[in-house]
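Readers should treat all values here as calculations from the given coordinates under stated rules, not as data from a laboratory. The structure presented is a predicted model; accordingly, all values stated were derived computationally and were not measured. Cβ atoms are built from the backbone, for glycine too; each structure is taken alone.
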Structure P
Amino acid sequence: MVVVGFGGAGACAAIAAAERGASVVVLDRFYGGGSTVHSGGVVYAGGGTAQQTQAGVTDTVEGMYEYLRLEVGDAVSAETLRQFVEGSREMVEWLGRQGVEFEGSLCPYKTSYPTNRHYLYYSGNELASGYADVAPPAPRGHRTHAKNFSGATFYGRLRDSALRLGVTFRPLAEARGLVVENGRVVGVDYDAPPPGRQPGGWHRTYTELAAKAHVWNPALGARLGAVGVAAARRRSVPRRVRATGGVVLTTGGHGFNRELVARHAPAWAGLTALGTAGDTGAALDLAATVDAATSHLEKMSGWRFLSPPSDFMRGIAVNDQGDRFANEQLYGATFSAPLVEEQHARGYLIVDAETWRRARGQIRTQSAFFHLPQLAYLFGPAGHRRAATLGELARRVGIDPAGLDKTVREYNDTAAAGLPDRFGKTGEFHRAIGDGPYYAVDVSARTSSLYPFPFITLGGLVVDGDSGAVLRRDASIVPGLYAGGRAAVGLCSNSYVSGLSLADAVFSGRRAGAHAAGRAGHFGQAVHSTQSGHSAQAGGHSSQAGRPGHAVHSRQGELT
C-alpha cells in the first residue's frame with residue numbers, strides 16, 4: 001500500500017494497514033508532520049472516555065451524536081457519524097496504544113485552548129444556546145498531554161509507531177501523478193532526490209522554520225518555503241512506486257492554493273492560511289485525472305476567538321453600522337463565519353469599564369503561552385480604542401454612532417428584562433453594557449503578526465463512508481484509490497470545532513488504511529517493484545496522470 005502525505009491522517013492510515021500485515025510505503029513532499037505537527041494536538045472524543053470519567057464528567061454516545069449532528073450537518077451520512085461516535089472511546093484507547101497520552105484535568109472556564117494545567121475542555125459550542133438545549137453539554141476536547149502546543153507530541157508518537165511497525169518513509173517525495181491500469185489506481189509517480197543527493201540537515205531545519213514563520217509572517221514564511229522547495233527539486237529525479245493494495249491520499253487541505261480558495265470562497269481569499277506549504281490541494285489535482293468528485297470546497301474555518309479572557313464574551317460584537325452580527329459565546333470558527341462572509345471581515349468588540357477590568361484580571365490565570373503576545377497587543381495602545389462615551393468611541397473607530405447607540409439600548413433592555421437574547425447569548429455573559437469608559441477591540445479578520453486570523457480549508461475529495469474509497473463524479477468508486485484527513489470531505493467539512501479535524505484524521509486515516517490493507521492482504525504484497533515504464537500486469541496498459549492506454553517511459557528508478 002502507498003500513502004501520499006505523512007501527517008496525522010497519513011500516519012494513522014499507515015499504522016492501520018501495517019497492523020493488518022500490509023507492506024506500506026509513505027511519501028511526503030517534506031519531512032512529514034503536515035499541519036498536524038503544528039496543531040494544538042486536540043482530539044474531539046466523548047461518550048464516556050476514561051479522561052471524562054477521571055474528570056467526573058457524564059457523557060453519553062447519544063449526547064455526543066446529537067450535538068455533532070448540529071455541527072456535522074450533511075458533511076457525512078448519519079451512519080458514518082454514528083460509526084465515529086460509537087467508536088470514539090476505542091479511538092482514544094487506540095491512540096494510547098500508539099503512545100499518545102491524554103488525561104482528565106478539566107478546564108473550569110471557556111477558552112480557545114487551555115493552559116498547561118488543563119487537558120480536557122469544552123472545545124466547541126456545547127454550552128451555547130441552540131446546542132445545549134439539544135444535547136447535554138460535555139467537555140470533549142482531549143488535548144494531548146504535553147506542554148504548550150501538543151501537536152508535535154501527538155504526531156511524533158504516531159510517526160514513531162508507524163516506523164516501529166515497519167512502515168517505509170520516503171521524505172522529499174513530491175507526487176506527480178497516479179499510475180492507472182485498466183481503470184484501477186496501482187501506483188504513484190513522484191520526484192525525489194536519490195540516495196546520496198538529499199539536501200543536508202540544514203534543509204529540514206529551514207523547512208520547519210518556514211512553516212512556523214508563516215503563522216506570524218506569511219510573506220517571510222512563503223519566501224523561506226520557496227527556497228527549501230527549490231533546493232529539493234534541483235536534486236530530484238522521477239521515481240515510481242507501485243501498490244497492489246491501494247493508494248491513500250492524505251496530503252492535507254488547499255489553503256495555500258490561492259487560486260482555488262479565490263474560486264470557491266472569495267471572501268477568504270485575502271486571509272492567511274494555516275498549515276504548511278504542502279497544503280496546495282495536491283490530492284485534488286492527482287484525483288482529478290480519474291474523474292474524482294469534490295465537495296464543500298467553499299467551506300473554510302477561521303478563528304477569531306474572543307476568549308481568553310472569558311469575560312470578553314460579556315461584550316457585544318458589532319459591524320461598521322453598529323449592528324450586532326453574532327453570539328459572542330460561540331466557538332471561534334462559528335463566530336468567524338459571519339464575520340468574514342457577511343461583514344466583509346470587519347468587526348469590533350465593545351465592552352464597558354467593568355468588563356475591561358475583569359478581563360485584564362484573567363490574563364494571568366487563563367492564558368496559554370501563545371495567548372500572551374496577542375493579549376499584550378489587545379490591551380496595549382495599538383489593539384484597542386477608549387472613550388468616555390459610546391458616541392465618542394464609535395466616532396474614534398469609524399462605527400455609526402446612532403447604530404451603536406440603538407444596538408446597546410436594545411441589548412441592555414433585553415438583558416435587564418431577563419428576555420432571551422436575539423443571538424442566543426446566555427448565562428453570566430448576557431448582561432447589560434454598563435458604565436464607561438468604553439473600549440473597542442478590533443476583531444477584524446485582517447492579517448496581523450500580533451493578532452493573526454488563520455484559516456483552514458474543510459472540503460476535499462468525496463469518499464465512500466464505509467471504506468474511504470474515492471468516488472467519481474458519477475458516484476462510482478475509483479478502484480484502488482482512497483483519501484482521508486483534510487484531503488477528503490469528512491466530519492468537520494461543514495463546521496469545525498477544536499479537535500474535530502484531528503479526530504477525523506484518525507477516523508478517516510484508519511478507515512482508509514484498514515480497507516486498503518484488506519485488499520492488499522487478498523492480492524498479496526502491498527508494494528512491488530517493476531521495470532521502468534511497464535505495467536506490472538501482463539497484457540495490461542499503464543497510464544500516468546489517469547490517461548489509460550498510454551504507457552509512460554519517462555520514470556526512472558522504480559522501487560519498493
Structure Q
Amino acid sequence: MTTRLTKQGLKERTQEYWKEKPGFEVYINELLGRELQAISQPNGSTRVRGAGKPVHTLALTVGESFEPLLQVICVLRPRRVVLILNQFYSGTPGYDHGRELQDLIEKLPHVPDLPQDVRPEVQDVELIELKNDSPTQVFRALLDTMRKPEAQPPDGHVNVVDITGAKKSMVVGAFLYAAHSGLPITYVDFDEYDKDWGKPYGYTCRIGEIANPYEAFRLRDWEQVRRLYESYNFRSARALLGQAGNSGTSGSGILGAMSQTIDNADDGETLYDQRDINKVQRLATLFEMYEAWENGDYTHARAIADGLTPPLPDDAIPWSVVELGDVWPSAAHISNARSAADSLLKAHMALKQGTSHPSDSLFTHPTKLLAYVRDELAKIERLIDKNEDYRSAYLRAAGLHEFLLKARLALCWLHNALEAKPKGGSTWQSVATAFGNTERDAFASLMDESSEGKFRRALQNQEEMNVRGGNVRRSSTAPSLQPYYDNLSLDLAGAVYTDASGNTTPLFVKLRGEAIHTHLYIPRNVAEAALELVQAAVKEFETNWLEHFHPGICAQAEGKRVESPSWSRLCEICELDFLPPRLRE
C-alpha cells in the first residue's frame with residue numbers, strides 16, 4: 001500500500017489532479033484510498049458513518065462528479081448499486097455516463113491503495129436512465145427498482161439511498177422515496193473547498209446517514225399520538241412520546257428522537273433545542289393527568305395539574321378534576337396492593353356515607369355532585385362512540401343510574417325531606433330526632449342498599465325503606481320521581497324479566513347483574529339504549545331534585561368542561577409550534 005500522505009501532501013496532489021485532468025482511473029488508484037485513510041482520525045472516531053447494517057442495494061443519484069459517489073461506495077460496500085441517471089451530462093448520453101461510472105466501480109476491488117475495510121465487492125450494477133429528471137420520475141424509478149426480487153435485502157441487511165451530487169430535482173425525488181420507504185439516506189459533504197477551482201477536497205469529506213424526516217421528526221408517531229389522544233387512549237399516547245435521552249442513554253420514542261444528534265460530528269447538537277423538548281415533556285405530563293382523570297382518579301389528576309409550571313389555563317382541566325380533586329379517594333401513591341385496597345375502600349365509604357354525619361358526605365356538595373354526574377355521563381358516551389366498549393358502557397350506565405337513585409334520597413335526607421320512625425316507635429319524625437347519635441349509621445345503611453326497585457318505589461310512592469334503627473319514607477314536601485323511562489327501549493316498568501316464580505325485574509337491572517358475573521357480550525344498540533335511559537335519569541335528577549334543593553345550580557354549571565381539549569387547542573396550550581401545521585389541526 002502506498003505511504004499515507006500528509007494533509008498538505010494530499011492537498012497538493014489533489015490540486016495536481018485537478019490541473020492535469022488525467023481521468024478517474026488516476027483518482028481511484030492514487031487519491032481515493034489516501035482520502036479515505038485521511039478521514040480516519042487518530043482517536044478512533046471517524047468522519048464516515050455507515051448505515052448501521054451491511055448494505056445490500058445502494059441507489060445513487062448521479063451528477064457530473066464521480067469522486068464523492070466512489071467514496072460512498074467504498075464506505076458502504078454494497079452488494080448491488082443502482083445508478084439513477086439523467087438523459088444527458090454535458091452532452092454525453094446518460095447511459096454512457098453511467099457506463100463510465102460502472103467501469104470504475106468494477107475496478108475498485110482491484111485498487112491496491114484501498115484499505116481492506118473500505119474495499120467494495122459490488123456484484124451487480126443497474127443503470128436507470130430517466131425520461132426526465134423530475135422528482136416524480138426519480139421517485140417512480142426507485143419505487144420500481146427497489147421492489148425487484150434482486151433488490152430485496154437479506155435478513156440483517158438494508159437498502160440505502162444516497163443523494164450526493166445530483167440535481168436538486170433528482171435529490172427531491174430520491175429523498176421522497178427514502179422517506180416513503182423508511183430507508184436510510186446518505187450524503188457526502190466537505191469541510192474545505194478550493195475557491196479557485198470551485199471544488200471540494202476529498203480528504204475533508206464527511207459521509208454519513210442524514211435524518212429521514214419521518215424518523216427524525218417522528219411524523220408518523222405524531223399522527224398516531226393525535227389519533228390516540230382523540231380516542232382518549234392517553235396511556236398509549238404518552239408511551240409514544242417516550243423519554244428524552246441524556247448523556248448516559250439514548251432515550252425512547254419521540255422524545256428520544258428529539259434529544260438525539262443527527263450530525264456526523266461526535267459533538268453535534270440535538271435536532272431540537274431544550275425548550276421544544278420541554279414542551280413535549282409538558283404534553284406527556286398532561287397525558288398523565290388526563291389518564292388519571294379518565295380512570296376516575298380525580299385527586300391524582302388534580303395533583304398533577306397543580307404541579308405544572310406555568311399553570312394550565314382553565315379550559316385544559318376537566319371540571320370534575322377541579323371540583324373533586326380535593327375530596328376523591330386515591331391510592332395512586334400506595335405501592336402495597338392490600339394497603340391500597342384498604343385505603344381506597346375506607347375513603348370511598350367515608351365520602352359516600354360521611355365520616356361522622358351524613359353532612360360529611362359527597363351529597364352535601366351540590367357542585368361536586370353535579371360535576372361527578374356529568375363527568376360520568378360523558379365517559380359513558382365516550383365508551384360507546386370512541387372506544388366501542390359496549391359492555392363497559394352498559395355497566396357504567398347501570399352504576400350511574402343506581403347512584404342517582406341513592407343521590408335523590410340522600411338529598412331528601414340532608415334537606416329534611418325524609419321522615420323517620422325509630423325501631424319500635426309509632427310516630428314519624430325528622431331523621432335527626434328519630435336517630436339522634438346513630439343518624440350516620442342509619443344513613444350509611446340506606447346508602448348500602450342496592451335494590452333498584454325499593455329505591456324507585458320509595459321515591460315515587462312514599463314506600464317505607466328499612467334502615468338501621470328504624471324506617472324512613474319520603475315526606476310530602478319532597479319531589480316525587482317522574483317516570484323518565486316511559487316508552488324508552490329499556491323502560492323500567494314495561495321491559496321486564498320474569499323468573500320461574502313469576503317475579504319481575506326490570507330488564508335493564510337484570511341484564512346488568514348477569515353482565516357483571518359473566519362475560520356477557522353487550523351489542524352497541526343495547527349500550528345505546530342504556531345510555532338513553534341514564535341520560536333521561538340525569539335530566540330528571542337535575543331538574544326535579546337538584547334544582548329543587550339547590551336552585552340555580554345547573555345554570556352555574558353551564559359550559560363546564562367534561563372532555564379533554566381538542567387536539568389543536570392542546571397544541572396551543574403546550575406551544576407545539578414546531579409541528580407542521582397539518583399535525584396541529
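Here Cα extents along the principal axes in Å, for residues 224-375 alone was calculated and came to 65, 31, 31; which of the structures P, Q was it taken from?
Considering all the candidates, the number was obtained from P.
Comparing FRET efficiency 1/(1 + (r/R0)^6) of positions 296 and 408 (r between Cβ atoms, R0 = 30 Å, to 0.05) across structures P, Q, which is largest?
Q
For structures P, Q, which has the highest computed value of mean count of other Cβ atoms within 10 Å over residues 32-39?
Going through P, Q one by one, mean count of other Cβ atoms within 10 Å over residues 32-39 peaks for structure P.
Tell me which structure, out of P, Q, gives -10500 once helix-only ellipticity at 222 nm (-39500 (n - 2.57) for each DSSP H run of 4 or more, over all residues; to 500) is calculated.
Attributed to the structure labelled P.
Quick check: 24.5, 83 is what I get for Rg and Dmax of the Cα atoms in Å, calculated from one of P, Q. Which structure matches?
P
Between P, Q, which one scores greatest on mean count of other Cβ atoms within 10 Å over residues 200-207?
The maximum falls on structure Q.
Comparing relative contact order in percent (Cα under 8 Å, 6 or more apart) across P, Q, which is largest?
P
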